[in-house]
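Engineer: Input: structures, listed below.
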Structure 1
């Protein structure tokens with residue numbers, strides 16, 4: 001049964017959700033029933049672009065449209081309250097990463113979903129990158145032996161905090177905006193939760209631009225199975241850098257190594273007007289179908305489509321237990337936040353922080 005889906009938050013990444021769900025709507029695989037956002041000018045633009053009914057009050061939207069599911073695409077610190085409201089009204093929920101910026105908030109959301117028997121999915125789209133999926137399969141098949149250590153980097157150009165999100169970037173950092181992607185990816189690949197974290201950071205560049213937040217965050221995570229993971233994140237790459245995002249991973253095992261250069265995938269252009277630019281067409285590709293409609297693909301779209309498919313599966317009589325382990329659920333979101341939260345404590349104290357196991361934490 002096609003799911004009725006509404007989106008809460010229509011900004012930069014909210015548009016990715018609108019693209020995915022409107023495309024499914026066009027082919028009868030879902031129904032995009034509403035968009036809520038506080039920005040009335042943005043709502044007018046999205047109405048014109050996607051023909052979606054719009055609201056400034058997401059509660060009113062849920063009441064009127066009665067969606068089966070909602071996608072929460074708001075700043076991080078708003079996820080919890082909106083998701084809890086949607087779950088309380090019986091909606092399945094897709095929430096952007098991080099699920100919440102506190103483990104207590106994640107537990108509250110996860111408890112609400114379990115109490116109602118509802119799907120709570122987190123959009124960790126790095127899991128859907130085909131290169132990452134191949135790495136995952138190779139690791140799980142034992143092709144590189146026992147994983148010993150990993151490295152990842154994820155860095156944004158300075159325009160992201162300076163121009164895209166100057167109002168709420170001060171309430172976030174590269175750890176929360178970028179790092180959680182790679183924490184989830186490596187945690188998923190090595191199949192273990194965090195045991196201890198040590199983190200350091202630098203600041204100054206963004207402070208001088210009137211955006212008071214950290215420039216970069218570096219952390220070292222040891223997982224419970226002994227795998228060591230180093231992560232570098234920043235969002236101050238110069239405007240002249242060839243891509244909005246620079247990213248990659250390296251995983252070393254006792255019998256081999258896997259490297260994925262997620263930024264340099266062989267597509268690069270250079271023009272007199274714009275200089276050199278590289279594209280990650282695996283993340284997002286826009287084309288036109290035979291009827292002249294836009295056609296969007298890539299793992300940034302596929303991770304959102306997966307949620308719609310999961311909801312339709314449940315509406316057709318499927319059960320949540322049958323979906324276990326094939327997508328990032330609320331439990332995954334909680335564990336990633338627990339690692340990031342520990343990293344934040346390490347930044348605040350300058351100390352190595354032990355992560356209490358889920359069992360000993362009473363969850």
Structure 2
């Protein structure tokens with residue numbers, strides 16, 4: 001927490017009417033302020049033009065107090081401009097109004113914040129106080145592009161509204177497809193977020209992996225259409241030639257299993273995909289106790305219900321494994337898929353070779 005820089009406190013005595021109430025205020029000294037002002041900033045309000053330095057992920061906080069000598073007057077403290085994203089600001093109106101400011105910034109740069117204190121129902125106000133917050137680190141130059149998913153760390157987000165996806169990070173470009181909020185399995189639709197194109201501190205585009213044909217398609221969507229980013233550090237690899245599935249966490253192997261893959265006429269597609277959903281409690285022993293939906297799609301069985309999405313699931317015929325035994329899905333023993341379900345969250349990238 002950054003230490004407050006406080007105004008010097010001046011003890012002021014007032015007239016007989018106030019003396020009877022034994023009410024003394026600590027007034028804030030400010031250049032250019034008229035002594036007759038009926039609304040004044042008081043301690044522990046930081047001094048006007050105070051500067052705060054903070055590291056990303058660390059909090060900066062302070063309190064504001066303002067008062068009035070007007071009989072029956074009520075003071076209101078408010079931001080003089082839009083506060084940065086993530087700020088927590090609370091205030092209470094009274095003859096001595098109080099407010100608190102708390103912010104944990106994550107983006108380096110210089111920010112200006114300002115506050116007003118005014119007499120409710122009038123134009124009377126104390127001079128605006130303005131503060132500077134410097135968030136340490138390299139200041140980003142907009143626009144910029146950053147990578148959000150690699151071999152060890154991946155990020156995914158839920159689709160909040162039906163939205164078009166574009167080839168380039170601009171709405172005037174060509175649309176590739178539209179994202180729905182739900183999958184054909186009846187689960188909330190999620191996308192793997194590969195990178196970000198930030199245009200301003202509050203406006204950006206995400207490059208996402210798409211669950212469409214042709215496989216391995218990507219596109220750009222406005223970040224406002226997606227929910228919060230979630231991080232996973234797992235990655236599933238399926239080797240079709242050796243009928244092997246391997247799950248890595250932080251780059252280290254934590255799970256392996258034999259698998260069955262698609263037959264030559266219904267091949268399991270090769271490429272980069274992700275785990276879209278996890279299905280349990282269904283009464284079909286053919287798929288085993290757990291099934292994962294992926295963004296991979298069969299290029300030969302597009303008339304399948306739901307569009308031919310490739311799944312990772314168990315089987316009621318473990319004796320056929322390993323081998324080329326399916327219509328494109330990835331099968332493994334039920335004991336293996338149950339173990340995988342404990343280790344692999346949705347949003348996990350999937351590489352099929």
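Engineer: One of 1, 2 was used to compute helix-only ellipticity at 222 nm (-39500 (n - 2.57) for each DSSP H run of 4 or more, over all residues; to 500), and the answer was -1000. Which one was it?
Structural biologist: 2
Engineer: Given that distance in nm of label points 7 Å out along Cα→Cβ at positions 101 and 237, derived from a single structure, equals 5.1, which label among 1, 2 identifies that structure?
Structural biologist: Among 1, 2, the structure yielding 5.1 for distance in nm of label points 7 Å out along Cα→Cβ at positions 101 and 237 is 2.
Engineer: Can you rank 1, 2 by mean count of other Cβ atoms within 10 Å over residues 37-44 and just name the one with the largest value?
Structural biologist: 2
Engineer: Given a value of 1.9 for distance in nm of label points 7 Å out along Cα→Cβ at positions 109 and 205, point me to the structure among 1, 2 it was derived from.
Structural biologist: Numbers: 1: 2.9; 2: 1.9.
Traced to structure 2.
Engineer: Kindly point out which one of 1, 2 the value 3.5 was derived from, the read-out being distance in nm of label points 7 Å out along Cα→Cβ at positions 61 and 325.
Structural biologist: Label of the originating structure: 1.
Engineer: Thinking only about Rg/Rh (Cα atoms, Kirkwood Rh), for residues 85-284 alone, which of 1, 2 has the largest value?
Structural biologist: On the way: 1: 0.99; 2: 1.13.
Sorting by Rg/Rh (Cα atoms, Kirkwood Rh), for residues 85-284 alone in descending order puts 2 first.
Engineer: In terms of relative contact order in percent (Cα under 8 Å, 6 or more apart), which of structures 1, 2 is highest?
Structural biologist: By relative contact order in percent (Cα under 8 Å, 6 or more apart), the leading structure of 1, 2 is 1.
Engineer: In terms of Cα Rg over 2.2 N^0.38 Å, for residues 117-188 alone, which of structures 1, 2 is highest? Let's see the in-between values first.
Structural biologist: Values: 1: 1.40; 2: 2.02.
By Cα Rg over 2.2 N^0.38 Å, for residues 117-188 alone, the leading structure of 1, 2 is 2.
Engineer: Please state which of the structures 1, 2 yields 0.00 when FRET efficiency 1/(1 + (r/R0)^6) of positions 69 and 173 (r between Cβ atoms, R0 = 25 Å, to 0.05) is computed from it.
Structural biologist: 2
Engineer: Kindly point out which one of 1, 2 the value 18.9 was derived from, the read-out being mean count of other Cβ atoms within 10 Å over residues 45-52.
Structural biologist: Details: 1: 15.5; 2: 18.9.
Derived from the structure labelled 2.
Engineer: Still on this model: To test your reading of the models, identify which of 1, 2 gives 17 for percent of Cα pairs over 37 Å apart when calculated.
Structural biologist: Computing percent of Cα pairs over 37 Å apart on every structure in 1, 2 gives 17 only for 1.
Computed from the coordinates by the stated procedures, all read-outs in this text should not be read as laboratory data. Since the structure is predicted, the reported quantities are computational estimates derived from the model, not experimental observations. Cβ atoms are built from the backbone, for glycine too; each structure is taken alone.
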